[in-house]
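Read through the structures below before going on.
None of the figures in this text is laboratory data; all of them are computed from the coordinates on show. None of the values given here were measured: they were computed from a predicted structure. Cβ atoms are built from the backbone, for glycine too; each structure is taken alone.
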Structure 1
Amino acid sequence: MPPTETNGSNRTLERAAAILDAVGRSSLSASELSRRTGLSLSTAHRLGLQLAEYGFLRRTDNGAFRLGDRFVRSALENASSQALQELRDVTGETAQLWIRRGDERLCLVSADSRHELRATLPPGSRVPLPAGSSGRLLSADDDALVQLSATGWIESSGARTPGLGSVSAPVRTDEGIIAAVCLAMPLARVITSPGKDYGDVVITAARRIAEAVVENK
């Protein structure tokens, strides 16, 4: 049933709920959202973008809307915890999972290095995009996409914090890139570069997480 057109205080919430109900587990364009909810195309598109801004929806590569990070967060957390701990144990460095939240990236899970000198940010930390390797990946800037296409990972050396480096790889499902696995470390322990030293194992961890997310859907 289309949402009512009254001017009550619940009008926006009612419309947002209608959009979330319409999306469900599917992927819908703005025009399809408009058709299913009875809202005008401009209203459906505007509310879809606002819901995406807060993580309730996310946009696919073709501009369609799907359920967002707020609904898949627990699945991501469950899928990533063991993989990040194993990545930390293999490399000795801090392994993290980041998701995009508007113009920032949000740390969802962190397995901190056991070294006294380490790079770390606790879960819940927010960093403006596109700072850092995972920030560049999640914001999909042109240079990052070129590097990602060539290597499968994106690296950063001292760009956000002097003396620290990182390498990130995408957690990719049929919905596109839903998160980034980041391995962060002091540059003093880097031999060649963050990506060349650790890129392959970070890619492997990201693929494991993606597979676990798909299996748990």
Structure 2
Amino acid sequence: MKRIESVVLAADLAGTAVFAFEGALAAMHGGLDLLGVMVLSFVVALGGGVIRDLLIGATPPNAVRDWRYPVLAFATGLLTFVFHGAARELPPLLVTTLDAAGLALFAVAGAQKALNFGIGPFIATLMGTVTGVGGGVIRDLLLARVPSVLVTDIYASAAFVGGVALVAARRFEVPPVATALLSGAVCFVLRMLAVTHGWQLPKAAM
């Protein structure tokens, strides 16, 4: 169990840093000031995890209980703001790749933590999805736009499939580290393939 908890913590912290950076970029593109950058860094990095923890009864949430989460989120946001020139010049594909990596990390951490708390497999995959997309939804609401997860190419679905892969690997008693790597890779590859090939979920014709 301790090995599994270490995997969850590592994925959670890595995802926090990646999504804090993505949140800071979104804030700067939206013309927000330093305070806005810091707020969006915090929200995008930790919003999904807070929602997950509240839903599964892991209270107080890690973002409140463990100082490493807010410090990492704020430090990443501040560094992104300070070096905003270099951050703005990053190729869009690199930013998309980092975002996909953050999604995979959070999908793995969210689903695994839910399983650790005795949540059933299906709901655990949903908790992984919530962890991955929750911060982005709050970000888009704060920026007064339709949440991208509702209109973009396959995103939340990739997180869900990654969670399914994690549950399946756990069922077959794959070692924790291998389980995390496998399910994270499934989510990441699916997301990048969707971006590359423009895959979309079906939409109703109007």
Structure 3
Amino acid sequence: MFNGMIDLSHHNIVHDWASVRRAGIVAVVHKATEGATFRDPAYATRRIEAKAAGLLWGSYHFSSGVDVEAQVANYLAYADPGADDLVCLDWEESTAGADLSLAQAEAFVALVEARLGRLPVIYGGRLLRERMADVAQSPLAKCALWYARFADEPRGVPALWRRWTFWQYTDGRSGPEPREVEGLGPVDRDLFNGDEAQFRARWPF
């Protein structure tokens, strides 16, 4: 498995992008938006800086239970993903109000595919495990799975997906080592279910 991807938000402090790359990181996925209105203030600047350092770039939208079309519009307008940028729906517990439902997650994926011509990656942990536990069929199966479980192995992956694509194994505090990255410190780190050549060939998934 290839350990060359991290995910960030404005809560993380980036000290030196060159050090991040020298540490073996090749891709950064950064929070862009949340709900229908929030936009991560660090996103645009870090996108420029990370790409200038030679890193692959991606973005994620942190979901909520508000109107799906408004969420997709907020995300795509602000993230402004290029053809080489990963796009992702972060499906976990909302920080304000209701959580995104399965039907809403499916609608989000359909709207992104219609507007970009490609599917987003689906990220999730406990909420995803619970919502998908007994789901045998869903359009979400077409999306690459980015699974969060801070444990020695990614247990409990919903059966809808035959295999996980990414595994977020640590948040910088819990989970296996390594948890830190030079130039960042403790950070969310993610394993790819394959080698580096496969990772680069499939990006942006």
**Request:** Identify the structure, out of 1, 2, 3, from whose coordinates distance in nm of label points 7 Å out along Cα→Cβ at positions 75 and 131 was calculated to give 3.1.
**Result:** 1
**Item:** Parent structure of the calculated result -14500, given that helix-only ellipticity at 222 nm (-39500 (n - 2.57) for each DSSP H run of 4 or more, over all residues; to 500) is the read-out and 1, 2, 3 the choices
**Value:** 1
